[in-house]
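As structure tokens, here come the structures.
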Structure I
Amino acid sequence: MLLRHFVDLADRFILLCGGIAFWWHFAPAALVHPQYFLMMLETGFVCIMTTIRPFGRPFATRLWPIVIALLAGNLLMWVRPEGYNPGGATLGGILIFVGFAFSSCAKIALNRRFSILPAAISVQDRGPYALIRHPVYAGYFVTYLGFLITNPTIWNFSIYVLAVICQILRINEEEKVLDLDPKYEAYQRKVRFRLVPGVY
């Protein structure tokens, strides 16, 4: 129990530090490029929901899923608004908005059940969760693409490649925890795809 509380607190602290660094770098750029403000809102939302989530909720205590979850949840905090590409601004801005809207709707549906760590939560099957099993991450991927089109630097590309790999691994680890609930097995039969309907 003590280890679980320590990991839970560490998760909140690491994410909060990453969120502050993200806002520090993006705030000046958002004054020039308003689409970045959506990314700041999303980051702030994640930090707030993680901070206020209930303590003591069961989650995976093995090292591997914890490391993957922390990497997946924090890597996106380290992209930077550099190498601005005016030619991709319109498309990038649209994708950022679409990804933000989709992931935000999914987070609102989860309410305080949102978590960075793989956790046993009650099954949600409404809203975006009626379409795919992991709409928060799907929205992230769309936002990643939009930001990368707008800021195509090697640094941002490398961060997002790592983030996508970690998010896929994170999904696998999350479902190992969620599979312990018979209701989630029924949900998997109802909603077959994780991220892209008809594909994956």
Structure II
Amino acid sequence: MPTKVLLLSQDDQYHKLETLGSLIIDWTKELSDIEIQVSHEKDALLGLKDFDLCLLCLTVNQLSDEEGKALADFVKSGKSVFAFHSASVINEANTGYIDLIGARFTHHSPYQEFPVTIVDKDHPVTKGVADFRVSDELYVLDREPKGADILATTVWEDKNQPMVYAKKYGDGKVLYNALGHDEKAFYNPAYRQLTVQGIKWLIG
């Protein structure tokens, strides 16, 4: 049976995340036994029981109680979520989602080039990925993600800021990559490698 993936991608006024979704489909053609279904509507989360992995390529902003519960129950049951960039942009009232993802976006640096340091070189998501530079928005989160394995960081405002981390949630797994504002990040070879290896790790 193929691994069934829901790719939820949605453009907004700042991000072309449907482009990222299309690139992910292209990048994962090399993976066998994976079946990706694309949706551009958040209410697709209500049908998650049919999937093994959910890719969140969108600015979430807020979720209904039903959508948030469906996503949380999905991961608690042993499934996985991979959240990209502005998937951490969420109304502070959505506490269940914030607990699931691990943190909430607060602000970002000016768009610029900055270094990313791989701090866990042995994790399956980062193995073989060298430290790199990327042109992007540097996202700052409101908290250290509790119980997370921090895989990559950068420095901003005199603090190490997590750029990529992995965590358990119930019986499932969550992976978050704060990078990915636009095509300059998408086409960075390290970004592609982190994405593909992240999906491989999540589907086991």
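Looking at FRET efficiency 1/(1 + (r/R0)^6) of positions 14 and 182 (r between Cβ atoms, R0 = 35 Å, to 0.05) for structures I, II, the greatest value goes to II. Quick check on the output: 4.5 is distance in nm of label points 7 Å out along Cα→Cβ at positions 22 and 158, derived from one of I, II. Which one produced it? The read-out comes from structure II. Of the structures labelled I, II, which one yields -7000 when helix-only ellipticity at 222 nm (-39500 (n - 2.57) for each DSSP H run of 4 or more, over all residues; to 500) is computed from its coordinates? Structure of origin is II. Sorting I, II by relative contact order in percent (Cα under 8 Å, 6 or more apart) from high to low puts I first, with the largest value. Out of I, II, which structure matches 0.40 when FRET efficiency 1/(1 + (r/R0)^6) of positions 62 and 110 (r between Cβ atoms, R0 = 25 Å, to 0.05) is calculated? Of the options listed, only II reproduces it.
Which one of I, II has Kirkwood radius over Cα pairs in Å, as calculated from the coordinates, equal to 16.7? So the calculation was done on II.
Only the coordinates and a few stated rules stand behind these numbers; no lab work does. Values in this document were obtained by computation on a predicted structure and should not be read as measured data. Cβ atoms are built from the backbone, for glycine too; each structure is taken alone.
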